[in-house]
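Below, each structure is written out as structure tokens.
Values in this text are rule-based calculations from the coordinates and carry no lab data. What you see is a predicted model; the values in this text were computed from it and never measured. Cβ atoms are built from the backbone, for glycine too; each structure is taken alone.
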Structure I
Amino acid sequence: MSAAPKIQKILAVKGMNDILPPTSAHWEWLEEQVRAVMASFAYRNTRLPIVEPTPLFVRGIGEATDIVEKEMYSFEDKLNGDKLTLRPEGTAGVCRAAIEHNLLYDGGKRLYYMGPMFRHERPQRGRYRQFHQIGAEALGFAGAEVDAEIILLAHSLWQKIGLQGVQLQLNCLGQPEERRAHRAALIAYFEQHAEQLDEDARRRLHANPLRILDTKNPAMQTLVENAPKLMEHLGAASKAHFQTVQDILTAHGVAFTLNPRLVRGLDYYNLTVFEFVTTALGSQGTICGGGRYDYLMEMLGGKPAPAIGWAMGVERVLELVKEQGIALPEPAPDCYAVIPDVAALPQAMLCANALRQAGVSVQMHTSSAAADGSPSMGSFKSQFKKADASGARYALIFGSDELAKGEVSVKPLRTGLALAEQRNFALADVAAWAGDLRA
């Protein structure tokens, strides 16, 4: 009789990773810090679809960007032929939702989101095909003080989670007419030095010459350094707006560097753009970036409305947290229930549920089959090993002697606990002593 064929394992898509315990607890911790900081600035949560119409990103991000040209996961709906895309970023979706639901009818809105984004690029440290972003968007506000506020929001997050050495870089992209004048000057300059352009720069020369300034090609650095500067084309209003942003940040003691080559990778930015960068993550040094996009709402078919926002990479921030040795929570129950006999399970589970209702987390020991097939709880020794390995602070011992007295024995498994010695407590009055296990 021939052997049955081996069933091949199905693995996750390359660059799309499972986030499992205990690592998932680190994500939950970061999300909790974000929620607290967002609430302190009066930003409200919004949750948007992962799949959006492809034209949203083509129109919003820009046809000549790497994201649209190379990286989007786009497909045709089999039922109706709609062109759809897994979202590569969050801002366009936030604007689409604001337009669709007339969100700005009664004034500006401060919003934030969390969730997965998708780009088909080469997976590397802190950068994956499914990656996660947390973003903040202030819609309907034109003032430079909101530019500063949203930068201070990110800065406050770094302070709350304890990150050190994160550097803020600023630039001003001006208004469309100022960028057009700069664009013409760039094209003329690079055409004069066409022999020094690499293939990528030649492709971008007439479609998106500003992106040439962001090249990582060492051979082009001197050429780019000598290129016409956008600041030379800014008018008085743009300069005043940018100066106000700098003044507010300086008043708050937030250090920054002016970086005239900072252009960001999306077409919709104007005026203030910024990035928070680190040297601790190799080439992937940007952990958060954003800027003002006053014309995007109109580009997407809505009424004109000023806006500014940023997005941070969750994977990169957590990499930096780990790199800097910041203490992260390790998930562990308050108590582990040690149950020597199957007959004790009803009372043990009643006690465990009463403790949970009182705010105490309890992990139950579970039975396994004995040699004769009957259920067995295993030895005390093996159960205490599992209790210790769980990280629980206390063991709840449901022995026959304790249960005969209507009690459970609580044994501390760690030092420095409020309950320092093993004690018995009444099963009939769990609420009276549950607080001792939380302290």
Structure II
Amino acid sequence: MKPRAIRGMNDVLPDVSGTWRYLEEVVCDVVESYGYREIRIPIIEYTELFRRSIGDTTDIVEKEMYTFSDRNDESLTLRPEGTAGMVRAGITNGLLHNQRQKLWTSGPMFRYEKPQKGRYRQFHQFDIEAMGYHGPDVDAEIIILCARLWRRLGLSKLTLEINSLGSNEARLIYRQVLVDYFLTVKNQLDDDSMRRLDQNPLRILDSKNPDLREIIAAAPVMIDYLDEDSAQHFAGLKALLDAAGVVYSVNPRLVRGLDYYNRTVFEWVTDALGSQGAVCSGGRYDGLVEKLGGRPTPAVGWAMGIERLVALFEACGGVAPKHSPHVYIVAAGEEALTRAFQLSEELKDGIAAVRIEVNLGGGSFKSQLKRADKSGAQYALILGEDELAENVIGLKPLRSGEDQCSYPLARIVAELGDVLGKID
């Protein structure tokens, strides 16, 4: 019986992994240009961390987490998102005591949900979190950072939606307003919404049930119940985005699917990927650090789905730079192969960042040249009995159509430095 991959957990094959690596490198470069530093966190945490942070009534905690008991009967969970783990790391490692941190991480997350295009059981995210910052300036920065990233990648099919969820006190008032409203249409609510009506009515606004669309659209909106500080914070965010030329729309129905958010929430969405339109989502979570046992610490961040970023990049016509070898060494005979290995290392020592592949497995000159061409290399270096006897090596351009020429073997690094050193 052949081994099987787990449903919803996909291999990233070599033809695609180059695009992944390119996008990850660009995202890393952009976020670090704004002062964010990398942190690496475990993929497994105590289950209680996610129950306390994400919320017991969310779909993630109720239905989607991969939770199990270890040999000490401790309940552990594969991380379904990154923020809780980053906050836990900040608390347990003393990173937040009288400090401010701008951090990023990336890696796999896990949710047990129905696999479909753009939504998998193992998926990958890039997260940034800014902890210890109060004002709307940092909210604006992480959004402006995204806008720069889209420009860098040539992504035009994205729009920004923003909203404010206000303070905890304002949300309590709004919560009762929502309860009163949904009670008037109680007989039209589904079972999930009825359960959430008592536990967390804001979660009803995040329902994916199409039968509730009109009811939710008619519900009161949080933005009409903002406290004064939150209203000023939201106005400050909009002013900074306007000044930076970042176009946005206010979506009063945007609540996000996690309980820890307050004040600013936002999503970068696209219509180029079907129903899975959110590419990058985030917001402010000022109470989460204290809720998890740390000192009161304001914080804001976002998470970006790498699978969706790859899909959008390709939908927008993006092509990642290829990492084919610059040079493929064709070697016929044992003596030539021995010299080819020596030559490959000499060239790598002498020419910065050059990529060289030596033909392995033997074969005729013709078959080796076919492999050289298939590798995507710009040049083939040809080494056989005749070349060894004459102490030369052949250089055959594989892409330009130029004629093959020869160089003295003893001076190959110096002679080819100018040629190979200019290859991108």
inquiry  = Between I, II, which one scores greatest on FRET efficiency 1/(1 + (r/R0)^6) of positions 142 and 398 (r between Cβ atoms, R0 = 41 Å, to 0.05)?
reply    = II
query = Among the shown structures I, II, from which was the value 15.0 of mean count of other Cβ atoms within 10 Å over residues 198-205 calculated?
reply = I
note = Ranked by distance in nm of label points 7 Å out along Cα→Cβ at positions 102 and 358, the structure on top of I, II with the greatest value is I
key: Comparison of I, II by mean count of other Cβ atoms within 10 Å over residues 206-213 - largest value held by   = I
query = If distance in nm of label points 7 Å out along Cα→Cβ at positions 46 and 382 comes out at 5.5 when worked out from the coordinates, which of I, II was used?
reply = I
ask   = Which one of I, II has distance in nm of label points 7 Å out along Cα→Cβ at positions 30 and 78, as calculated from the coordinates, equal to 2.8?
value = II
message = On distance in nm of label points 7 Å out along Cα→Cβ at positions 22 and 390, which of the structures labelled I, II is highest?
response = II
